[in-house]
Structure P
Amino acid sequence: MKIHEYQAKEILRRFGVPVQPGKIATTASEAESIAAGFGGPVVVKAQVYVGGRGKAGGVKLAQTPAEAREVAGRILGMDIKGLTVEKVLVTPALNIKEEYYLGVILDRASRTPVVLVSAAGGIDIEEVAAKTPEKIIRFPIDLRWGLLPMDARQLLARAGVPSVVVARGGAILSQLARAFVESDATLAEINPLALTPDGQVIAADAKIIIDDNALPRQKEYASWAEPEEANPLEYEAKAEGLTYVKLDGDVGVIGNGAGLVMTTLDMVARAGGKPANFLDIGGGAKAEVMKKALLFVAHDPQVKGILVNIFGGITRGDEVARGIIMAQEELPKGMPIVARLSGTGEAEGRALLANAGLTWGADMRDACQKIVAEIAAKGN
């Protein structure tokens, strides 16, 4: 479960992490009043469950309360990656000398929390990992002891941060790791951890994701859930009875069986594409279910083409093909669709697709390559 920045900061505050004060506003006039109370320049920050708020114009500096009202009025109601901004965090502006990254993730391969530390803060850690992976220090946490302050300081020193950050940040990193474990998180990060000119070390931003399976015992955090705001498409999919997860790419992916869909996502990436979603239609899906799944995936404005990957058992390839054909009149004009059908009803399904002038892949790799190529050829 995703939570907002102000809620993540509240969790960290409870564990002793120094964070900026801040208050939530849902109207421009509230933002003005909060800014007046702080008595100096403030930052007005959109509270939505996605990253990249600053690049999207959702984070603005305001020198006066009147300016805070003006920028809050512009940010409230904004669309950021499909989410509407309904609240903003107003916090005193921080004079930042340097920025660093601290994080804890759940490494599913080793089944243990892993600490990530980097002197390259203030930007997406994925970008750092892709371009300069040597700048990220990794350390697994022994759950018997947690992350000891001594180990935390050593990690910071290895990352090459200044001595004042090593001295003060060690406790912060240990507390972040403790917050991760005790809140049943799958991710907890401070980005950036800020060093001010007067030597303060403070969490300027925070992000925490709570494990859904832990919500029955994390009742307070569960009460913070805003399912419609978290991702409107996922919320709508749940209401429609679809197993759907929104991703960041432009290749819509539909398959039957979680394992097959996950493999398809990997194969799309290997072909040079970026998956836009995970959608599992399950076993035994009829043509109407296939049609509904296609129309739902196409509803995402980021989707530029759709890959259907079906291994026929109780799901028949000819039923899937009929669903694809039925959906054509209601799909966006010119949207590429490539299907890979294997197993029960495979030959019949391929014949139906061929007669309808639709593309199919000889195998999964071929289908992934074809949909990525068709999207690239359209240039959108």
Structure Q
Amino acid sequence: MRIGIVCPYSLSLPGGVQNQVLSLARSLRRRGHEVRVLAPCDGPPPELFVIPVGKSLPTAANGSVAPIAPDPSAQLRTIRALWDEGFDVLHAHEPLAPGPCHTALVVKPAPIVGTFHAAGSMPAYSVASGLANWGANRIDVRVVVSEDARALASKHLPGDYVALFNGIEVDRFRLAEPWPTTGPTALFLGRHEPRKGLEVLLRSLPDLPQDLTVWVAGSGPATDDLRARYQDPRVQWLGRIDDEERDRRMAGADVFCAPSLGGESFGVILLEAMAAGTTVVASAIPGYEKVAVVDGEPAAVLVEPDDPAALAEGLRSALGDAALTARLREAGTRRAESFDMERLVDEYLRLYQLAMDTATVDEAGGAGERRRGFFGRLLNR
């Protein structure tokens, strides 16, 4: 197939949706499919198969900041790429987010599979509900990555949804060369904002071992304030790191700490740490519990959210109880393998074919050609 994957968020910045998009594209290409990713980029494209459509504009959304590209120039680049590439099928991630995904729904030069990731809230669903429903009805197959994502999407956009999981490239993390350490080490990786819970980890420091090193990767609006208020020599502020260093530090750390407060529909980052063979300590929020507990068997230490004392106790257990650590790592490895990206690719290929078989004639035929002629004239002015 010739597959276009559309991502609304800048691929120059770390994020769960961005990682899913790139991992899925790599796996599809390994199987011989022609794949291009259309997305904003604020620097050089991270892969040769990425078509950058413009720079992002940071926008507040769901307790975080979404690096989207809603400006007209990005939409014109998206339209040109959609027609030039001649895709058999389009796969839009977070399809109603403003920017290239929404433009793909308007133009619709090919059948569309849409994957809904968000949990908690999504302003695009409710601010313009009529437009959102119109856009959702342009999607031939709707996918949700979790029951929380289904609850949000179906509340505003009634219809049928296929539930799939987010996938990870298991071998990539399993084979990463561990970053060298000189003692017990915990890793935090995420945007420095309240929702990700970094301050909860920093507030737990007085109750943690003095020989512990805490790697804090990433950046965000709270970085400067947190660095000024928590000047602990055990903390190493790494800033934004590239994917290779991220994978190696994840493999080298004794514990991966994910103290998020909420708004996570699915804990992909936990699965990545499990695949790397690292013990996970995370908040007991719904999106993480679905990953970390299977049939009553824990694959991580789960603690009360926004509770520094509970987080410190969980970290001490993960660092000091060898038997517990061995059990969790074994369970985590099995859990990560069940979410291998290769299994997810099988499911998406089936849905791509379903979309092509059932797409409405209007979008695939004459009306589409008329739109192409209109947008072609617009772009060539």
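Brief remarks on what is shown
- For the set P, Q, ranking by distance in nm of label points 7 Å out along Cα→Cβ at positions 7 and 359 places P highest.
- With FRET efficiency 1/(1 + (r/R0)^6) of positions 55 and 287 (r between Cβ atoms, R0 = 30 Å, to 0.05) derived as 0.50, matching label from P, Q: Q
- When mean count of other Cβ atoms within 10 Å over residues 23-30 is calculated for each of the structures P, Q, the largest result comes from Q.
- The greatest value of mean count of other Cβ atoms within 10 Å over residues 103-110 among structures P, Q is that of Q.
- Source structure of the calculated read-out (Rg and Dmax of the Cα atoms in Å, 21.2, 70) within P, Q: Q.
- Test item: FRET efficiency 1/(1 + (r/R0)^6) of positions 31 and 343 (r between Cβ atoms, R0 = 35 Å, to 0.05) calculated as 0.05, pick one of P, Q: P
- If relative contact order in percent (Cα under 8 Å, 6 or more apart) is computed and equals 12, the structure in P, Q: P
Since every read-out is calculated from the coordinates, none of them should be taken as a lab result. No experiment lies behind these values; they were computed from the predicted model shown. Cβ atoms are built from the backbone, for glycine too; each structure is taken alone.
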